[in-house]
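The data blocks that follow each hold one structure.
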Structure 1
Amino acid sequence: MKLIVGLGNPGSKYELTRHNIGFIVIDFFAEYLNLRLKEGKGDWIETKGSIEDEEIFLLKPMTYMNNSGIAVKEFMDRNEIENKDVLIIVDDFQIPLGTIRVRKEGSDGGHNGLSSIIYNLISDEFPRMRIGIGKNEPLKKDDFIDFVLGIFDKEEIEKIKKLMPVYIDCINSFVTDGVTKTMNTYNKGHL
């Protein structure tokens, strides 16, 4: 059993923000698998399906980004899911749009959603898929929040549409081939 979690903020005002790429990818992945997301028995939206006989859950925490770990921990406990079987999908403004970084474990890298999950799981040992949302030039510290909470522009949206099959393949690879092979295949730029 695998759990694929996309991080984001609920509500229409956040819908197409860069910070919500995790939610966006989960929505596309559910559609790809012909699954319908619905309210769960906790503070999240979920659906259940399978990939090549592997049962999977897709999850979107509704606790807002900074408290993502509360919903993730509750869902994992309720369904007896181990850390190694979870893939957390998050935005990363420090790498350019088109780049994917899958890791088995690690620090939060300044990401509040990952920080909340690490805090609630009392561990940083869980796979994560960082999706680059950055520009090709570094951001000033004062611009971080405005950038990640800004809405994708038309050019970025077109690029994401082209990248979505790669994101979907990366998640499929995690489920069927494991995290190491997925890292070796997908950790690069895809534009």
Structure 2
Amino acid sequence: MNGTEENIVHTSIRLFKKQGYENTSIADICREAKITKGTFYYHFANKDDITFAYYESLYANQWESIPDLLTIENAKEQLWMLLEYSIDNTISLTPAILKAFMISDIQKGLNFFSPYKTIRSSQKRIQNHTMQINLVKRGQKNKEIKIGDPEMMLHTFTSALIGIAIDWASNDGCFDEKKELRKVFDTIF
């Protein structure tokens, strides 16, 4: 993402948190980001594209954001830390914003929040997935992670994550999503 796109994404997320996703217009975003509508539309087709850019920025920035990852020797805990980074950033969006993002993605055929397909997979997202697979394999070799197909284990966790996230977002965050996800993580891995 370039500087203008980062400005648009960060401004949008801030406004979504303050005003709500539905109540934030592209005009609001442009005014706050100090850009023209033409600039917005040059970088994004609509508000929904902010969702994808936000998550892609997480993948791109994750290595700088979790430097402690390499200080942990246990592969299972490294995997959790990698997943936890995305979980924490998703929770910080608020239930209402996550719900709006998920509804938007459902209406578009689940191009982003799906364990089955990732049409918009960036190189960083693919690298992240490859690292997760390698951590599962290393954890299995070291007897830190249960034996099983690493792809299917990660697929199962992603499916559970999406289900729990939908429940959490639909019920205004009335339970500890991260705690529930850790239980599922420990059950699968």
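Read the figures in this text as sums done on the coordinates, not as results from a lab. Bear in mind the structure is a predicted one, so any value in this text is a computation, not a measurement. Cβ atoms are built from the backbone, for glycine too; each structure is taken alone.
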Discussion item. With Rg/Rh (Cα atoms, Kirkwood Rh), for residues 133-172 alone as the yardstick, tell me which of 1, 2 scores highest.
Written reply: 2
Worksheet entry | Which of 1, 2 yields 2.6 [distance in nm of label points 7 Å out along Cα→Cβ at positions 29 and 149, calculated] | 1
Discussion item. Quick check: 1, 7, 15, 19, 20, 16, 10, 6, 3, 1, 0, 0 is what I get for P(r) over Cα pairs in 5 Å bins from 0, in percent, calculated from one of 1, 2. Which structure matches?
Written reply: 2
Worksheet entry | Which entry (1, 2) yields the derived value -11500 for helix-only ellipticity at 222 nm (-39500 (n - 2.57) for each DSSP H run of 4 or more, over all residues; to 500) | 1
Response to the item:
Value 1.00, calculated as FRET efficiency 1/(1 + (r/R0)^6) of positions 125 and 165 (r between Cβ atoms, R0 = 35 Å, to 0.05) from one of 1, 2, is from structure 2
Discussion item. For Cα Rg over 2.2 N^0.38 Å, for residues 85-180 alone, which structure out of 1, 2 has the highest calculated value?
Written reply: 2
Fill in: Top of 1, 2 by relative contact order in percent (Cα under 8 Å, 6 or more apart), largest first
1
